[in-house]
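Just so it is clear, none of the values below were taken in a lab; they were calculated from the coordinates. Bear in mind that the values here come from a model prediction, so they are computed numbers and not experimental data. Cβ atoms are built from the backbone, for glycine too; each structure is taken alone.
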Structure I
Amino acid sequence: MAFDGIVISNVVRDMKEKLIDGRIYKIYQPEKDELNIVIKNNRENYRLLMSADASLPLIYFQQSAKENPMTAPNFCMLLRKHINNGRIVDVYQPGFERIVVMVIEHLDELGDLKRKKLIIEIMGKHSNIIFATDENVIIDSIKHISHMVSSVREVLPGRTYEYPPAGGKVSPLEIERGDFIERVSSSPTNIIKAIYQNITGFSPVVASEITYRAGLDGNMPVDSMSEADVARLYDEFAGIVSDIRNGNYTPEIILDGYTPVEFSSVHLSMYSDKTIESRDDISKVLDEYFYRKSAVTRIRQKSSDLRKIVSNAIERTSKKYDLQLAQLKDTESREKYRVYGELINTYGYNIEQGADSFEALNYYTNEMIKIPLDKTISVMDNSKRYFARYNKLKRTYEALTQLTVETKSELEHLQSVQTFLDMAIDENSLAQVKEELVACGYVKGHYGRKGDRKKSKSKPLHYISSDGFHMYVGKNNIQNDELTFKFANGGDMWFHAKKMPGSHVIVRLEGAGELPDSTYEEAARLAAYYSSGRTAPKVEIDYTERRNIKKPAGAKPGFVIYHTNYSMIAEPRIAGIEEVQ
């Protein structure tokens, strides 16, 4: 996440366009470090969210309102007293820092026109919201910073407000070519750090984008660059600065499936393997990013108990499977004991009583073998003992052969459930995974009740290929079964990652004779991405007509068999594939 100087400059530009000459209508403080200010301007209401939370400082126009406390905190009451109904006369970003200053004009108790400043510092754990006079005397702040907390500067009522120290950085709007080259070239670090440690408001994300555009490895040392490399680096830097000067922002949100990865006000071409969605407003990007981020976090929290149950079941089943395989390997000696018994019966008349072994011709292999004997028992009892051992191992082998198949099937099923828990993006799909665990006895509860099934109804993911074909992706094993055996027609194409847990992907032909190559490739990419191999560079995908897919009687949800198929290699990447919401 890069809430850097560039994003803030984009927010400030939008604030100037929407808020200048606007009146402050309402002020709320829903959280201890957060303000919501409603501004009326040009017959519109704008809800400005500003937060000084150490873990998530931000400022943008919010689409929806939070619930407000019954009693307003003191800082909120102070702002209401001074600037409620005040007029916003200016908004600016000093020195391209992560700071926003709102200048507000209002009437004091005597009716005189006064100006106040509301200063929002977006600086990680040092973030703050400060209310000051036009002469920079601090009236109050949402966080009080004494000399006991910071030896650099105090933020307390009555103190003079000072900007945080720049740390030797220079504004990108002021730096010249020679200064940029000298600063970056003399930095004893890698290229990415050399950029963001010298340029105000530039984050590691933007620095990485500059090196990517320049065709350089951002992690290589600065002193390994040639003059041509440095020239390209500056040209790309200057291009971004030019866009900032001209207000040519490109608000984007970067998605990995549903999960938000990054946001920016400049185009991040280095994320070409992800889905890049543009918006016309940086606040829409930020609102969507944080909404999706919180939704993913919420689902992960809600699924934590299920994850633990599945993880424990996988560990227990894996140990059982390994033990069964070891026991099965021990039964490989069973045929040896049968042969021993037969050879003792065949040549027993030549064996002296009390002998501890004898050699005989193995008529199965025409080789001489040495057979151990227990001299405390008779020759024939040795034969019976070997046959008894053979029969025991044979029974064990037959039982374990079936058990290992069942245990392997159970393990594969649990691994598929784990994969779908990782892929869950909403509560409905999570509820279906829980239904499956209840049905299979891993979780206590009732499965199949009419009311429960209605609550957990979830639809498959729906995509459209570049050729216009509809593609559907199951979000869990129950959906996989419904998609393949209830929704798809016999002639539709079915895709799945080879020998690994994942989604069934159905491509509807709808009367078309043959799918274009590009649709095959896109469907395979979906199958690769929605599988346990999504982090691998390449995944092998099986595909065939739906009519070739069979489900064995009594098989667990999502398990199918097929004997006629083709295979292809696909990247687990869904960027560029249109999703239908």
Structure II
Amino acid sequence: MCGIIAYTGANQAVAHLLDGLQALEYRGYDSAGVAVLSDSGNIHVVKCKGRVATLRERCQAANLVGTCGIGHTRWATHGAPSDRNSHPHTDCSGRIAIVHNGIIENFEELRQTLRLSGHEFRSDTDSEVIAHLFEEAWRGPAHGSLVDALRNTAARLEGSWSIAVECADAPGQVVVTRHGSPLVVASTAEGAFAASDVMPLAAVTSHVTQLDDGDVALLSRDGSVEVFDAAGEPVRQPKTLDVDWDASAATLGGYSDFMSKEIAEQPEAIERLLKGRLGEHGIEMDELDMTDEDLARIDRIYIVACGTSYHVGLIAKTMIEHWAKVFVSVEYASEFNYSDVLVTDHTLCVIVTQSGETADTLSAARRLKGMGCKVFAITNVLGSSAARESDGTLYIQAGPEVAVASTKAYTAQMVAGALLALRLALACGQMTRAEVEKVFRELEKVPDAIREVFRRSWQDKQAVPLFRDAQSALYLGRGTSSTTAYEGALKMKEIAYVHAEAYPAGEMKHGPIALIQPGFPVLAVVPADHVHDKTVSNIMESKARGARIVAVATDGDEQVANLADHVLWVPQMDEYVVPIVAVVHLQMLARYVALAKGLDVDKPRNLAKSVTVE
């Protein structure tokens, strides 16, 4: 949520800041701004509600000149999206500017105290208190040391934050810190940078430094970066990370939007993840860092996630319980953190988070780890908080995902869940090596099956009119297909703004059937599986009440073809693998509906890619 960029060096800062903010757009935001320290010693702030493109126009009109600056994209939490609530914020004198990601939980108390001291506030945000706290620290004993001033400021905060500060009294320097919110820094030939993640830095470096909670980094004009711990002592060997993908991976590369590009990249992402995973003794998963004996003793598993990743958890639950016969509980992280938890000495926690920075999921992981559980992460981002705080991490290797609505990360995470399930099944003695290999060969068919679905995209386009003008839609499925329905409905909500409600098909008669009237769109996920006939009955019930039916069905299913208005066909596959393929139709359908409505499929309203606040 939100994005921070900071730069100091020999070049004009505004170009680096705007390009960095544009690279961070995928995180989600509703306003943007920059603060540039001019050679004359004044800080010039330009900010606005709306897109980075609008900010770029305003910066060009303002003719910002200076080689040191900070920038920000804001996703509103405290205070409505507006010019005045946009970051950067300044202190009373205008000689200190800050940007902040996260939430300051004690901001009301701090604001009241600061007002009594004579500080004047210009916004409704929680973040503005940081500028005024830094002003007090800078005027006090910490004067002359940006590092000490930021340490003193952070000591008064409660909540989560990554912060960047520039001060007119310290030209050519930027100071940054983090606590519970991601931040990386880099020393490059272009100058010194800080950013919320590696995406905006990939064009200038392949090597970044990760800050731990409480670390403070000082960026200087000569490109150097000094890191200090929470006590102010130099960190001699800060953690580093090599960025293993080219900056071009985060460009459109000829596609009209990132969502279409990322949908198209799914086969290759899955092939990368599967490569080398089947060994002589079964599934190779050194990342788990547990022996067969350790795995065999697992008596329950908590899978904790949010949003799309929660749906991955539901699929993984089905696979693990079917193949490994281990009890699995899938929990919404936002609810799990406030409920009672029952663990044993042999409980495993699996967190699923595309960004690796999902605040609720990380809180749940820390809670379970504190209770003695092993924590295993499935994530897409190297060096993320999830990876750093877990006992083992399986990187899905999907590459940068820029569109807010997840597509390739979702399917790759499902494959990762399948690999984990097979690894457990073999260790627990529930499957033989030959049985595991048979399923693995089914997984290897998935990339080509997805490519076949791409060739059938015309089927999704034909179904668009049913949803384009609809106010609501019902998505149905049974077993693993109910989860595919959940994810398909979420995509339709996220990017096409159609209220799509997903239900297990058998539950339709317990309420949702009241919604159905002539012309009402019902999408049924009904592949050839052990509950196929039951789902067909639910389709008949819907059709009898005038619903228009769109079905996701297996090639050759004449019964479904005779019932449905439109069929989105998928190749014949193992029923526990088919969800990885079937969902691709629903991704494409949601995108086509959104485009038909003239919507921005990459940046849907109100949503953030990385939800770093609870």
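Distance in nm of label points 7 Å out along Cα→Cβ at positions 83 and 539 was computed and gave 5.6; which structure, I, II, did it come from?
Numbers: I: 5.0; II: 5.6.
Derived from II, not from the others.
For FRET efficiency 1/(1 + (r/R0)^6) of positions 3 and 91 (r between Cβ atoms, R0 = 25 Å, to 0.05), the calculated result is 0.65, so let me know which of I, II that is.
Computing FRET efficiency 1/(1 + (r/R0)^6) of positions 3 and 91 (r between Cβ atoms, R0 = 25 Å, to 0.05) on every structure in I, II gives 0.65 only for II.
A value of 68, 29, 27 was computed for semi-axes √(5λ) of the Cα gyration tensor in Å; which of I, II is the source structure?
Structure of origin is I.
Using relative contact order in percent (Cα under 8 Å, 6 or more apart), single out the structure from I, II with the greatest value.
II
Kindly point out which one of I, II the value 1.9 was derived from, the read-out being distance in nm of label points 7 Å out along Cα→Cβ at positions 27 and 43.
II
Quick check for you: by volume of the Cα convex hull per residue in Å³, for residues 211-394 alone, which of I, II is greatest? Kindly include the intermediate steps, with their values, before the conclusion.
Details: I: 271; II: 181.
Top value of volume of the Cα convex hull per residue in Å³, for residues 211-394 alone goes to structure I.
With FRET efficiency 1/(1 + (r/R0)^6) of positions 203 and 571 (r between Cβ atoms, R0 = 35 Å, to 0.05) coming out at 0.80, pick the structure among I, II it was computed from.
I
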